[in-house]
Structure 1
């Protein structure tokens, strides 16, 4: 059995909330509910994300307890090699069983709400409400009969990030409305039925940090709104905690940290500038327009692919050249510097150094891990390596994720893959 018969486990995912940020708020008394929960129970623990540090990869690693080489999700955007095309991975591309599926197969009743990479929703013993890749509510809910309830409650799958580019005031208000509506519905569902395992994912924190982290750090126009949003999050976490029975377990975790962006870094520009990457036209729209003369290309964030013969549709690099080229690229990428001569890259990993499993061959040949402040992009024909951000002022960090809870043992939890085995032990 996964869970003791009388005890539930309730989990809140707070996407992209940094340990250091929450710790500072607890110390200042800004987050009284979170501070009280941590003081009474496990304390606040810092742990690591995954490479690359992307929500879809991180939460898949969480829900399966496996690394990308085992679960087959390597990025928000991926590629098919022949014919060469870009794709957005969905739940059907995941190859490992989820926590909720394991629980369902043991006869446990589950409620899963808004977790990334749960679209299309798999059938569970309970409710599965897909995350932000769902195209509409009716397609993103299992059972489908729940869709009308969500629509009547004005449920928001995700606030449209494009709104942040045109109307930041409205975007901020929509983030708060989405947070309130989501957790209210989660609480409503929790009180209408009994679930052995219930998880609600709050994506609004990630959206907030991407678009308003600069305001937070620099005391910008939306600093007070940013602070008020997080005070509201603290209140919702406190209200969720108050729903627990004495023996219930409670877990709150993030999948990565956040920091301010100093520069966007265009890795494909570096490859083009060093004669590794060529295009079929003078104004390519995306990387699929690479020429068969190309030796290397990159996808976000910092995944470098060798244009290998026999694997890639336009492959030009022979197997005998492969290892030498990878090591050559690693050395050169590690030397990249900002306009102020700051190092841009912290590590460059060969895929087999960080992944293992049956899907290792689908991974990027090199995974570039940047220094804090350097957000690696995958645009083409940009004409420059570094440029300052315009709208998005916050970026993901690997080292600063967080976890805390009640009636849970966090001793062996050091990365986003670890909570699953801990949950299964209770």
Structure 2
């Protein structure tokens, strides 16, 4: 039995990927890199709507009962991300009368094109604030630097001005109040139907984390899950939306169904991570930290995206948790979102290769190779040091707004390095760099 969920995927065609430099915008059109006007309707037409399918035949009756609660909690995460990105979703959308612009704004979670350097496409909105809606619109980096609060870098808080005009932090569970309480209650309800003890424990602790903004215990519990058929990644997780400093995490949710056959294929690579960490081609001080050994690799099918992971380009793999202490104590889990990955391969990779790759070489462009490359990119996120070698905090804090770009570049290069090393060890087939099964 298969259940089908339809999502709008921002699978950009070749022409869309090339259009990355608009020079102006109004309510009806934007301007592409070549200087020609592109209507919003045409831009929507460049996006691919795909059907994501997942095999639910392995789920128990109780596991199926969990899904409605997860969907409802995920929708709340979506609401919270709108608030973090733009502000009041309804008030913003009510200002847009054109149905095409309104739909494009829904896809982009705001009036800026996420796959086009955040260029505005709604008249009068101006440039997207670097700090999105995490900070007061009138706050500058200089204001923040002068602020002496020990909580100013809080990952799970909004920054606002008090009645006197002074900056203050407000924890998410207070700022979002009732919405957080409702999401936590829904997660508790889902936990009641969890057959797997590890999943039940994680969901219970995650609901508590939403209510308190203390996530470490639930992160640990998430790493302890080994036999779950369903996974529910939910909460404030990634800090990409905060382009001012990269300090604030945005809310999101994934509902995932495990593909056990593919997950079994990947299990052996998790055991190789300590060896790969030790063999990194850098000075010893840059690999002295020993990551936790409780890491694993798994393949999943997505049945729902909400919030940050649904904005712009859909996430196709994750390496979590981001908490450096958790990574050092226990490790991370790398989840490969196979059906979403397949959609991007079919809708983006193949059309691009048909344009750019010589026909004689196209047989080498396979989904297995695509999957492997992405998987080792995610594995690479977990390698390397988490804390600065001079004892001045984490690498993420030190790099601030540059951290996300540098971390992604590191993962790209290090992922290719690891594939090369594993190929030399005979872990891949001789004729191609695909997983030997």
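Hey, mean count of other Cβ atoms within 10 Å over residues 58-65 derived from one of 1, 2 reads 26.6; which structure? Source structure: 1. Looking across 1, 2, the calculation of Cα extents along the principal axes in Å that yields 61, 53, 51 traces back to 2.
Could you figure out which one of 1, 2 the value 0.35 for FRET efficiency 1/(1 + (r/R0)^6) of positions 42 and 322 (r between Cβ atoms, R0 = 41 Å, to 0.05) was computed from? Derived from 1, not from the others. Structures compared: 1, 2; top value of distance in nm of label points 7 Å out along Cα→Cβ at positions 74 and 378, i.e. the largest, recorded for 2. In this comparison of 1, 2, the computed figure 1.3 for distance in nm of label points 7 Å out along Cα→Cβ at positions 114 and 146 is attributed to 1. Quick check on the output: -10000 is helix-only ellipticity at 222 nm (-39500 (n - 2.57) for each DSSP H run of 4 or more, over all residues; to 500), derived from one of 1, 2. Which one produced it? Going label by label, the one that fits is 1. Comparing relative contact order in percent (Cα under 8 Å, 6 or more apart) across structures 1, 2, the highest figure is found for 1. Each of 1, 2 could give distance in nm of label points 7 Å out along Cα→Cβ at positions 186 and 258, but the derived value 2.4 comes from 2.
Set 1, 2, criterion percent of Cα pairs over 14 Å apart, for residues 178-225 alone: the highest-scoring structure is 1.
Every number in this text was worked out from the coordinates using simple rules, so none of it is lab data. All values reported here derive from a predicted model rather than from experimental measurement. Cβ atoms are built from the backbone, for glycine too; each structure is taken alone.
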